[in-house]
Structure I
Amino acid sequence: MTIQVGDSIPSLTIKTPSTDGPKEIAINEVFKGKKVVMFAVPGAFTPGCSNTHMPGFIVHADSIKAKGVDTIACLAVNDAFVMGAWAESQNADELLMLADGNCELTEALGMVLDGYGAGLGKRSKRYAMIVEDGVVISLNIDDKGIEKSTAENILQQL
């Protein structure tokens, strides 16, 4: 079942890139006591994700944080090495990259995109959410394209 507004983010551990290589990150610690914008993409380095989705959050990072957001996180079903390389290629220093390589968080959120027909396996749906102290207060899922989950749309909701 897909996570809904009012639900809590599940507690589990995934990976994040670091200068020392992949490190574990407890998801509940990312959200505990904070206001977080998390956006998810089907895959790092894919055209829509690299050309439109992530750049919007980079360009608007200061404006988003000025609205009281502590962390802007990007989630993809990719490994931490890929997420680190993607962040570097996008100059995404202000984003927390979350590598859900085993699709565990994506599955727990009910946000799995079936990419098998395109040879992609399990991926994440494209979405963005606003989370306060671990509770979802806004959820924007794109079924096609990149409209509901843009940084601009999130800014309007903050």
Structure II
Amino acid sequence: MQIRTATLADLEGITRLFFSTVNNVNAKDYSPEHIQAWAEAAFDQEFWADKISTLHFWVADTEDSELLGFISLTSEGYLDHLYVHDKHQNEGIASDLLAILEAKARELGIDKIDSEVSITAKPFFDQHGFLTEKENRKEWKGLVFVNYLMVKTI
């Protein structure tokens, strides 16, 4: 596995991984209606292209270019996305991606990383030193999504 800066050439792989992961991993914690609304974001190519172009954005892939996961960070220290392929959960990929992100945050002089994490992702963030600031209930596409504002001092 290698971790590298994402490029627009990764757009299709990122959106496909996002769609698959939401449908196959997050489905255990959210209703079918929530999953459908959430996964539809994969079809907004402009949204993802903008994220790849404007954020610190990394992908993990194999030597044969199989995309395993991705992570992104704003210049203000917000961890915007962390997704790992549904067929490669619990292989240390998310931990390796997070280590790269934390190193970049330190390089940028950021001393605190915050993120709004799903019910599914919360245990991972708990294990990696993030503390829950609050539970959120956000309305989107007519549905209320529960997630958690989590913060880590680095």
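Bear in mind these aren't lab numbers, they're just calculated from the coordinates by the rules spelled out. Everything numeric in this text was worked out from a predicted model, so none of it was measured.
Identify the structure, out of I, II, from whose coordinates helix-only ellipticity at 222 nm (-39500 (n - 2.57) for each DSSP H run of 4 or more, over all residues; to 500) was calculated to give -6500. The value was obtained from structure I.
Looking just at relative contact order in percent (Cα under 8 Å, 6 or more apart), which of the labels I, II belongs to the structure with the highest value? Greatest value across I, II: structure I. Out of I, II, which structure matches 15.8 when Kirkwood radius over Cα pairs in Å is calculated? Computed on structure II.
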